[in-house]
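*Asks:* Quick heads-up: structures coming right below.
Quick note: the coordinates plus some simple rules give every number you see, no bench work behind them. Not measured: the values here are computed from a predicted model. Cβ atoms are built from the backbone, for glycine too; each structure is taken alone.
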Structure I
Amino acid sequence: MRANWPFVVTFLIAWLSADLMVPIVRRIAFMVGKVDKPGTRKIHKDPIPRMGGIAICIGCFASLLGIEYLHPGYFSMLPSEWRGVVLGGLMIFAVGLMDDLFDLRPKVKLAGQIVAASTAFWLGVKITFISNPFGGMILFPDWLSFVLTVGWLVAITNTINLIDGLDGLAGGVSTIAGITLFMMALDRSQGLSALIAIALVGATLGFLRYNFNPAKIFMGDCGSLFLGFMLAALSITGAMKVAATVAVFLPILVLGIPIFDTTFAIVRRLMARQPIFQADKGHLHHRLLNIGLSQRRAVLMIYGFSALLGGIALQLVHFSQARVLIVVSLLLIAWGAIDFKLFLPRRTS
């Protein structure tokens, strides 16, 4: 238990910091007029402040600073990759925040994402090999490593951004992915990935209390881009470094819902001869709403499917508690399929 104290403390600091920051961020968002108003593609009916990602980012890094304060030199014992994860995360957060404040053009936002991903690469966050199913590893040359790493980081960063369409959806899916990556890293003594993953989980849970339906605040691009980038970076420093044939499939399973949803969206728009960045109402959460599910039921079902994929990923690496996550995921799917109204007391006139 003593060896795991940094993870417990990191989680608690991240959770409490984000939870305390959200009301402050809400007031600031109202003051500067950064409010998401209802529209044709919007689900909510009232104006809701955004930029909640500020609380997530502060919660995450406040917890890491707290660990360094309580245990000076702790990060010097971890792989130097943490600099790439942290600096890249801060850069991508800044890009998202600028977009929330000034509505950046897509090309400018993409350029900022590439710069952040490139910075993380040069500081050590790299896809350097892939497991060979016939034995051994296939090593990548530097140029291919750069292309694959930057491509992965930018792609996953945007997948989380694209699924941020219902109250609590992106935050919950990111939390489940973060928990899965934490379990995987902890089981394989990957201290860097485990520590940052649990910080991300704690901060996102602190925010999620205010973001679950009915939401009091949205995370904005600064939140969704930050979560996507951090999860993508953690999958490189953790899941992709598992020396097994299944390693290439692990991050795809862990981040399966946003990856599959984004892939289908791109294919759908190409077939309809529409720009791939043009927003539509064909995402998974829109389809669940269209068949009559409430926001909460739709979100819970997607949580369940995300947890199921995470459980399968853990099962592939023979994680001892994988079956628990699979059972929890099936319960979530079943719970999402049951109308919440059945459990609510009836109002009397």
Structure II
Amino acid sequence: MNSQEFLKAVDFIVKEKNIDRDIVFDAMELALTSAYKKNFNSKTNVKVLIDRNTGDIKVYSYLTVVEDDFEPDEDSGINPDTLITLTEARKRDKSLEVGDTIDTEVTPHDFGRVAASTAKQVIVQKIREAERNSIMDEFGDKQDELLIGTVALEDTDNYFIDLGRTNGILPKKDIIPGEKIEMGSQIKVYVSKVDNNGKSLLILLSRTHYGFLKRLFELEIPELSDGTVLLYSVAREAGVRSKVAVYSENPKVDPVGACIGEKGSRIARIMKEINGEKIDVIRYDKDPAVFIENALSPAKNLKVAITDPKKQEALVIADDENFSLAIGKKGQNAKLASRLTHYKIDIKNYEQASELGINFK
């Protein structure tokens, strides 16, 4: 590789991969310095400089100017042979000051061979870094967002979703129970994690995360997008049931009705996306007792008392008809309500309450 070929290679990577030209040259100079030391048994006082205009590569050995009485500490790692006193230095050039260097070109006759091999390695490395950084710029702020990708590959534990410039990983444990994922199909996914700390960018995806349901609501309900309706919280048991609490600061707006849609059209589209998972749309209320009563839907006629506001604990009394509804199958309704309201909820019927000396009537 001659000087012109080298410059063309640098200019290509700069243009094609959108990398700063100086970054490429600086990386090349560091790599060539290391290559020179390795191939020519050089001491530490050597540097490689590349002419940005001609592409010429030259190697210099240098001496650093120090005070006349300077003596390097044994633990400093400084080689005394790389130093020159100020008095000796000024015998060569009277303008020199402490900290300046005296450079002597030591470019080997066959250094071009080493340079060509090193240049190739650095350019390949810079291409990889540029692509990685570019992808990170594109996806780095996508955590907690909803994306649409194509199902590209599958292994024992994961689906690999083509997101355009990179693949995301959708673990099979994070797909909705009972749903079938077909190769080549388009799929909505929630970005649960973006990690750039490893050798490659890791984008973890999910369809069971409560955030997936939240983003689906925002996508489907225009009133959520424009701020007419606000989403307070989401509690989800993927594939079974979810509860979504909404409210509006406009008294003329019915937030629950807006989310359900005419004849249930909006909520039906969301449920179809999550494989028929049942969704309770709950009206949020600033009064925690009212909010808890709403959250325990479909149970009705409940009596709610906040027993410890600081610990966020509440006691709920239900009649026999609504007691099992409030608790739900395997306690699911109560658990979802607790997660939705952030309150620990203790549910009892009137007989149990009476035994404890509690009278809600």
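*Asks:* From I, II, which structure was helix-only ellipticity at 222 nm (-39500 (n - 2.57) for each DSSP H run of 4 or more, over all residues; to 500) = -11000 calculated on?
*Replies:* Value -11000 for helix-only ellipticity at 222 nm (-39500 (n - 2.57) for each DSSP H run of 4 or more, over all residues; to 500) corresponds to II out of I, II.
*Asks:* Looking at FRET efficiency 1/(1 + (r/R0)^6) of positions 154 and 314 (r between Cβ atoms, R0 = 30 Å, to 0.05), point out which structure of I, II has the largest value.
*Replies:* When FRET efficiency 1/(1 + (r/R0)^6) of positions 154 and 314 (r between Cβ atoms, R0 = 30 Å, to 0.05) is computed for each of I, II, structure I gives the biggest number.
*Asks:* I, II: which one has mean projected area of the Cα convex hull in nm², for residues 218-297 alone, as calculated, at 5.2?
*Replies:* Corresponding structure: II.
*Asks:* So if we calculate FRET efficiency 1/(1 + (r/R0)^6) of positions 10 and 178 (r between Cβ atoms, R0 = 25 Å, to 0.05) for every structure here (I, II), which label has the highest result?
*Replies:* Greatest value across I, II: structure I.
*Asks:* I, II: which one has semi-axes √(5λ) of the Cα gyration tensor in Å, for residues 130-321 alone, as calculated, at 36, 18, 18?
*Replies:* Of the structures listed, the value fits II.
*Asks:* Quick check for you: by relative contact order in percent (Cα under 8 Å, 6 or more apart), which of I, II is greatest?
*Replies:* I
*Asks:* If mean count of other Cβ atoms within 10 Å over residues 226-233 comes out at 30.8 when worked out from the coordinates, which of I, II was used?
*Replies:* Only one of I, II returns 30.8 for mean count of other Cβ atoms within 10 Å over residues 226-233, namely I.
*Asks:* If you don't mind, another one. Can you spot which of I, II the value 72 was calculated from, given it is percent of Cα pairs over 24 Å apart?
*Replies:* Of the options listed, only II reproduces it.
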